[in-house]
Each structure stands twice: as structure tokens, then as C-alpha cells.
Structure 1
Amino acid sequence: MLFDLTDLRLIIQIAELKSLTRAAERMHLSLAAASNRVKEMESRFGVRLLYRENKGVQLSPAGETLLAHAQQFMQQVERMKCDMQEYNNGIKGHIRIYANTTAVTEFMPEVLGDFLARNPHVNVSLEERLNQDIVRAVHEGTADIGIVAGISQAPGLEFLNFATDRLVLVTAPDHPLAGSGPTSFASTLEYEHIGLHEGSTLQHFLNRIVEEHGQQLKVRIHVRSFEAMCRMIVAKVGIGILPQSAASRYAKTMELSMVELLEPWTVRERSVVVQKMGKLPQYARELVDFICTRAPEGVSAVGVDRTSEEKY
């Protein structure tokens, strides 16, 4: 064989740690054994896989190619182990979903509640990730289905646009910006904001916007959910930028004021992203249909393009 699973795990660890020594330690191998494994792979493939540098090691272009295949291969191995184990528990299918903050916290619980009630033999894992990480995970096969906002194409992937939302400014009713009419995002920066946790898609997006304009967002406090943001806004701790769908939902039970933002980037297209719809198991295609036909309250549903040709 050209390699075994230990070889592939070693390459993945080397790429992550940038160190053959640390990779060997994590793999519970001696440094000599790890080095020999790399040399044997280089001999078998006839290419150099590592560049040894003063600060560690760096994968060569051939090594990067091997890494991509190793990651996909190991992901498939883990998925196989997980899927086969689930048969012992009566589960006949497993769907892995990576989604942005709004999807995870606002509408996927209801969608999954309906779907899983109708599909008792299907199991689902749902994880919150940044948009770019979601697209990469679907491309690499780590996730079966991704849910993103503001991204409509990527090479080799299919996107199903299912709804349009917009970001709005949310304040307490007596805040100076509450009755000002449509305003610019820049005009909000003099006030203290309530932010989501740093790992959230929305907070990452807003941080990037202010950095691109050489400005700074005054975040008074970070919280874990849109509900917590709204409670802090009601308590006059600060103002916040939220999807209109989420703000409308919490405005039913809280004293909140929503102000339109003038920037075009506030309009956010929501899309499901997959490698190929036709290659998904039937139960996964049914879940995509559930997502696309159940646009959350407070957003405008748009037509779903079922042809979904690949975007290049």
C-alpha cells in the first residue's frame, strides 16, 4: 500500500501543528518513527512532501494535495464509523449540517422539529460555523448541508436561495436613533453596541465591515443569542444589529425599536449549499425541501431554483 490510516493522520497533524516533533507526540509516535513514515511516503509517491524550516516544517505543493485527500479520506472513515454505529441504535441515516448563527438559533429548531417527527429513523447534527467555513466544509464533505447568508456561489457547489432577510438597527424606544428614520451604519458607531460572541457569523461580518472602513465597533458586552441581545437592548446597555426576522420576533414581547440601515450589505440572501442535490440520500433531499419551503416568519420568501446548476 502507498499509505495507511496512521500515515494520513500524521500528515493532517503535521499540517495543523507545523511541527513534525509535535505531530509525532500527538500521534504517540517517536520522532524517528514519524520521520520514517514521511520518508516512506515520499519514496512511494516519488515526490517531496515536507520542507524543513527553522521554525518547523511546511507542506510542499504535493504535500498540500496529499493533505486535501487525507482530510477527505479520514472524514469518510469517521462518517462510516458513525453511520454504521447508528444502525445499532435504529438510526438509518445521519445528516450533518453546518449553519450560520441565524439559522441555528432562529429557524432551524422548528424546521428540524417537523422534519425529525416525520423521519424518526434519521439523526441530525447541527453546528454553528462562519460562512466561509460552512462552504469549505460542504466542499470537503465534512458537512452534507450548509446554510449561509450573503454567499450565492462557490466553485463546484450548488446553492438554493430560499429567503431574503435584512440587518436592522435595534434600539430601546427612547434611544436618540429610534425615531430618526433610515440611518447609516456609520452613525451607530458613536454608541455602544451589544455584540454576539466572537465565533458567530454576524459578529464576524460586522467586525470585517468596520475594519474595512478603518473604524471601530464599541462593543459593551458579548452575548450568546439574539434573545440575550434584545434583553440587553431593552435594559439600555447598548444598541444592536440583528436580522429583521429575529428582531421582529422578539419585538412581539419586548419594547424594541427597529431602524432601517441604508447600506446595501444589510440585505442578506439565505441559501442552502450542497455538493450535488442528486447525490444526497433521499432523506437529506427531503430536509433541504423542508428548509426551502419553510421560510421563517419575518423574511420574504423568494423562488427556489430547482435546477441549481453548478456555479463557477
Structure 2
Amino acid sequence: MPRRNPRGRVAVVIEVSELTKSYGGSVAVDHLSFTVRPGRVTGFLGPNGAGKTTTLRMILGLETPASGTATVSGVPFRSHPRGLRHAGALLDAHHVHGGRSATAHLSALARSNGIPRRRVDEVLEEVGLARVAKRRIGGFSLGMKQRLGIATALLGDPPVLLFDEPVNGMDPEGVLWMRRLFRRLAAEGRTVFLSSHLMSEMENTADDLVVIGRGRLIAAESLADFAARGTRPGVRVGTRRAAELTAVLTAAGASAAPGRAKGTSPDETGADTLFVTGLPADRIAALAHEHHILLTELTTHNASLEDAFMELTADSIEYVAGETR
């Protein structure tokens, strides 16, 4: 018997094992292995060209791997009859016939997957497109096409959902709606796999992360654990007597380096900036006061997802402004 989560939904896992894919002489995905579990939103991160879209396409059977496997509920997705009942996906919002209406597009998919016609109206209402359901898709904005893509993914009420950059073209209200949707889908026991370049969205949405670079796995862990692997928490300190303060802080057991926190050095007041680790902000302030050193800034800097991502993928960036690696 398949295992069910507390809400009664069958717990479906995405399993990727030693997945490899090349195009010509270029390796897009290189012996990649990870698991995406139900009941949580799993973010999929990597620099441009890391192999994220190729991986998603192989999971859905749209690309054939050179070696390795990608399974949904223990079998390749192509083995599932009426696929929209098993996994829904939004990979490219532009891949729709512009001459069709939203209703016609979804109705055709519903018929081919044995899905009741009433479900078309339900998902159009859910994504906010009910009032434009009869309009031709060619006249939709990108944000509207993204909503239609999400409606398509939800059409079969599947236990697995995959989204590739779904917030592109969405306005702030749409981004907030989508964030809440992903959280709700996971809370219902579904397996939600989400690719995005927006770190703020991952921080607000994802529970777990799969991070890749140059087609290889960098990390597969909780978002909190990954973020903690970034720059150590520290304190950004501004002062016009940086050398004296550095000596005082070093004697107290801290480490002070110029300009390592976000921002510039010198700061807008003309003072130098230090990034201090090993002492809390209140102790730094007390030592500065004790030695009559004026501070122009004292800001706690916590490790962030963006810090960790930039540091841990630095060797995997394919394209840098002005050069190609």
C-alpha cells in the first residue's frame, strides 16, 4: 500500500539518481542525485546554465538522460497514464497556442487526461482568470500566461507540482498570491519543486533547497542549514579611526576586516567600514566608548541565503559580466 500523509494524500517522492545529460560536447547535468519530498516546498537554485531546466525536463520525460534515472512515485513519469493526474508543471508560460482561449486550452488537456470539464472552471477561478477565460491567450500579458500555466499544472489535482521561474512577469500582488499558493499546496501534502532566481522568494517560500552548479549537486538540505553556510554573522562598523578600533577589537579576541559586509568603504559619512566577527554589537560599542572612539555605524549582519548562494556557487558561474568562464 502506498504511504499516505496525515491529510490522506498519497505521499509521492521525486527521486533523481546519477542523472546525466550532454548536448554535443557540453555536459548539462553531471551525475546528479537528490530527493524531493512531499509536504514541503523545495527550492531549486543554481547560476544560469547550471542545468536546472534540463533537470526538470528529464524528470517530466521531455528529455532523455544519457544515464541515470528520474522517477515520480518510483517510476519514470512517462510510465504514468494520464500524466496530469500524477504531476503538473509550468516550465515555459509562452508554450501555448495564442489563438486559443484559456478555456479551450484547458478543456483540450482535460479531455486528453480524463479530467472532468468542471475542473477547467475551478482552476481558472483559482488562478484569477475566470473573467478572461474566453479571451485569446495571444493577448495575455506574461503574468496572465504564468497564471494560466499554473492552472494547467493544477488541472489534474496532482500530488506533484514543478514550477520553473513561475514569478517572472508577476506584479507584487501576483507574487504574494503565488507564494501563498505554494505554501498551501505543500501543506496539503503535495510535493512542490520550485525553481527561481529570486532569493527573496526562496527565503519566503522554500523549506528545503537543492542547489546545483555546472550540472553537479552543491547542496540538498533545509534552507536554514544552507543559509548558515554563508558568511559568518558579524557586525558592520563605521568609524574614522579604523586602525585604532581594529587594534582594540583584535586584542579583545575579535576579527576585523575592511569592507567585507554589504555596502561600500568608506561609507557616506566618510568613515571607514569594518566587518567584525567574534564579538556582539553591544560589546563592540562598549569597547569603542571605553577607548573614546566614535562610531558612525553599528549594524548586525546575519548570514543570508544570498550570501551562501554567492559563496558556494562562485566556482560554478558560467557567465560573468565582460567574460565567459
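Rule-based calculations on the coordinates, nothing more; no lab input. What you are looking at is a predicted structure, and each value in this text was computed from that prediction instead of being measured. Cβ atoms are built from the backbone, for glycine too; each structure is taken alone.
Taking 1.05 as the value of Rg/Rh (Cα atoms, Kirkwood Rh) derived from one of the structures shown (1, 2), identify that structure.
1
1, 2: which one has mean count of other Cβ atoms within 10 Å over residues 94-101, as calculated, at 12.6?
Working: 1: 24.1; 2: 12.6.
Structure of origin is 2.
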| note | From the coordinates of one of 1, 2, helix-only ellipticity at 222 nm (-39500 (n - 2.57) for each DSSP H run of 4 or more, over all residues; to 500) came out at -12500; that one is structure 1
